[in-house]
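Got some structures for you, see below.
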Structure I
Amino acid sequence: MSTPDQLAGSTARAGTREWIGLAVLVLPCMLVAMDMSVLFMALPFLSSDLEPSSSELLWIMDAYGFLLAGLLVTMGTVGDRVGRRRLLLLGAVGFGVASILAAYATSPATLIASRALLGVAGATLAPSTLSLIRNMFHDPGQRSAAIGIWTAGFAGGGVLGPIIGGALLEHFWWGSVFLVNVPVMLLLLALGPLLLPEFRDPRPGRFDFPGAALSLVAVVGFVYGIKKIAESGFSWTHLAVSLAGAAVGAVFLQRQRVIEHPMLDVALFRSRAFSVSLATNWLVMLGLVGFGLFSSQFLQLVLGMGPLESALWSLPGFVVMPVGVALGTTLAPRIGKPNVIALGLAVAGVGYLMLCRIQADASVWHLLVPNAVTAFGVGAVFALVTDLILAAAPPERAGSASALSETAAEFGGALGIAVLGSVGTAIYRGSLQDNAPPGLSPGQIRDAQDTLGGAVETAAVVPPATGRMLRDAAFEAFAREMRVIALVAAVLMALTAVLVGTLLRSGRGAEPTKSEAAASLDPQVASSPTA
């Protein structure tokens, strides 16, 4: 039986206007990702200027990510109700205003508030862009290509953040890393009404305010606890915060099952394509972000690169990922999306296996080539699982489905840093304990075991011969840590490939849900596109 999109394929293929509109949509999603990484370059400068306390500095870093993650589900649902283009443009105004406030902040409190506002606005932009793509591109092939371009843009924003930040800080003050957002938001406000159609759920029902509060508390609590464990080591208090967040999340899901007008259509999880794709998105991000934490440290601390130079060496991965996206979307109609996803996971796993051979005296190429292989495989995976997630949702629920996809990615990244980071830290400390040179005080040993950066700093203040031995031991311990984490990531990719191959390769696993078919054929599902 043909799907609604296939039935409409001959009459609903996107034209020039939609493709130009896609280019407009990619811009804000790049900025949302970029603003999560651009601040790393500016931290030393704003710390010198604003003199924040250690606690304030952490909130300057985390306020954006916490509110972005915590409000994705709520804002995705709001977009379904009030109109996705309207929410996108409102978010653009908020993002631009918050960027100006952050750029000219005169105190840590002002900057924290501005970063929080940026997170709120970012939560409106991300799901709105993806859900609009779902409604603009009805042809399955075109939609896959559009989502692939969106995926490359989102990934590119995270890579370009440190590069653009470093280039700006060479010539301007730290606030310039925020002002770069403003012209892009102005461009979105000018072109959005002309190129983007408006879509909304014509029968949204009453908005679930208690559900919105529950989802915010659940996500922020869970991510906060995990991040604090990753930053400070295991703590029963932080574990309790994460478990409390998970418990609130369970209450939220139960509420969605019983109320008349839920924020989330829990029935979506009965779709195999939706659930398995969501889990794949989460697991791939867990490995990617978890290992990425070690890659940047290896470039800067072991190979001695500066932040900007290390960011530039990350560019090849950004260049390769769109190639994987393009090849994946090209192969999908021929061999099936589940097969391409499994193949992409296998390729990513090969990249991680190559990293299992890395040594302390490795060159940058020993890191660059395997990372490029991983990026190539992951590009195909992200584009296609996102497409499956959106295709499984009725068009009027595209906003909440998009938000769930991105929330899963946020959870994966947070768990990757916490779980793989904790495993790696234990390996590093144990290895350095066994191989630390004699002549170090207990305090110096503790500092060296705390982080690789601590070992490098300690090596600089002890006698030269001891310092060289400490650096060698720390670099070897860190290389061993990377090899183990790479092996864990490779196994994770293999298990995820088995999951996809087992559950999605049957024809039913990759078909749109019945609710999608009914909704897509209903002419009242989406409001008429307007200029």
Structure II
Amino acid sequence: MIVNIRSIWNVAICGCVLLFGSVGQSRSQTITAAVDVQPAQLLSHTIEQNWPSYNGDYTGRRYSSLTQITPGNVGQLRAQWVFHSKNAGTLEVTPVVVNGVMYITASNDAYALNSINGRMLWHYSRPVSSGLVDDAAGHISRGVALLGTRLYMETDNAHLLCLDARSGHLLWDVAYADWNKNYGATSAPLVVKDKVLVGTSGGDSGVRGFVAAYDAGTGKLVWRLWTIPGPGEFGSESWPGDAYLHGGGTTWMPGTYDPQLNTVYWGTGNAAPDYDGSVRPGDDLYTASLLAIDADTGKLKWYFQFTPHDLYDYDSVETAVLIDRVYKGKLQQLLVEANRNGFIYTFDRTNGKFLSATQFSEKINWANGIGANGRPIVSDLQPTTNGTLICPGDEGATNWFSPSYSEFTHLFYFLASDNCAAYFRKPGDFAEGSNYYSTGTTHDPKNRGKKVLLAFDLEKNSFAWRYPQEGNSHSWGGVMTTASGLVFFADDAECFEAVDAKTGKPLWHFNTGQILHASPMSYSAGGKQYVAIASGDDLFSFALP
């Protein structure tokens, strides 16, 4: 079935919902009274009726246990409703659903929707901020976190807001990065125990990255872990003078959490300035890294740096997925990450031991492989005055959009892209209100990389199947799997698509008429399974007839 949504609607305004077919009986706004997210819900590894956090659960697997939609009937999937928000620009949000209520963000606004019919229950509105630079200037918000009857969200200018999840009323507002105007925020928060963890954007603009934890009740700072070491600290030799204050390493996507180990896993972004490494000698800790953090104290337990002395804008904020499975003959607690630099990595997450790395991007020339200790064997290609062709380019071989791990197939799924860019270097000084790239990159529009959906077998360190995409390589959508054996993802032709998880065989797609910049999720309400994804400035929800 192929549907182009732009051909069947005439106009949509902020808060307008388009209904398709029979959507069931509308509920009143009193359904928000049932929202009370308990820690046990966040700790559960089974995602069924609710999708209570950004990745569904703490593991980052994006694996739904719902089975109503199957490979046999997914071809009958129909759009049930569409919610439009005119103030959003491009939506990158993943909805959160609890007890029939869906919560989304659009720029600095938050909405509570009836998850069955998409009707708005409440709306919190806040103007977008002026004077922001780079990513923050796009006013992107990827969603909310919930605990009890409270909702938490980040604003474009790095404020943490606490709202009443039942009414949308503002309870408190904390500015957590207001000492450098280049800071911003684009992420969803992460609730761990009684704390709300946040990060920032601005790594390309010369800020000092950090992860911070705030008391969920009071909004008071509990701890802060700087990702760029200060003078005299381990790793500070890369940051002469005051370079540490502008070193990047921002934390612009939410982490994952292992409650048994009481460890938060959080990725960091590129070093700054992006393309001039002369002012930041050495490895540039802890940029382009994975940090294992004690959830109670914020102390660093271990780290792994994917791209030491990053000159290519290879942010390592891709979701670190936590997987418990038999690996190399024994049950292990693994962490798997498909990294922007073109390699997929496997670790023992209890101690950070490097286990394997496999190249997934066909076009790689920045490195000649990964050594036995996990360190890249670099080719020494660098940005130059006249430009150097480097693969992957600054968009990365993959990026922030979600991967997924299926307990049904035991495969790891993610979207990849083969692309290159010409990298240029021109030294420049840091200035507030300006980017800090020290020049930039160019792409050949006639030779953009093609995207491919990959299914990776961890045990074999090889790919079970590859599903090449048709399109212009502009999609930035993610992946979700289900216990019935489906993979849902945003393809590269403005379509939301489902394939067979075992084989990659295409089964269904829906043309939204807009580029997708978000990751899918699934929930159940009124006895029916829904699958939802944002596309352009609209949110679509699908179900069987």
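A few notes on this one:
- Sorting I, II by relative contact order in percent (Cα under 8 Å, 6 or more apart) from high to low puts I first, with the largest value.
- At a computed 116 (volume of the Cα convex hull per residue in Å³, for residues 337-408 alone), which of I, II: II
- Read-out helix-only ellipticity at 222 nm (-39500 (n - 2.57) for each DSSP H run of 4 or more, over all residues; to 500), computed value 0, structure in I, II: II
- Computed 22, 57, 20, 2 for P(r) over Cα pairs in 20 Å bins from 0, in percent - originating structure among I, II: I
- For 1.35 (Rg/Rh (Cα atoms, Kirkwood Rh), for residues 377-440 alone, calculated) the corresponding structure among I, II: I
- Ranking I, II by FRET efficiency 1/(1 + (r/R0)^6) of positions 33 and 345 (r between Cβ atoms, R0 = 35 Å, to 0.05), the structure that comes out highest: I
- Value 25.0, calculated as mean count of other Cβ atoms within 10 Å over residues 89-96, assigned to which of I, II: II
Each value in this text was obtained by applying a stated rule to the coordinates, not by laboratory testing. Source: prediction; values computed, not measured. Cβ atoms are built from the backbone, for glycine too; each structure is taken alone.
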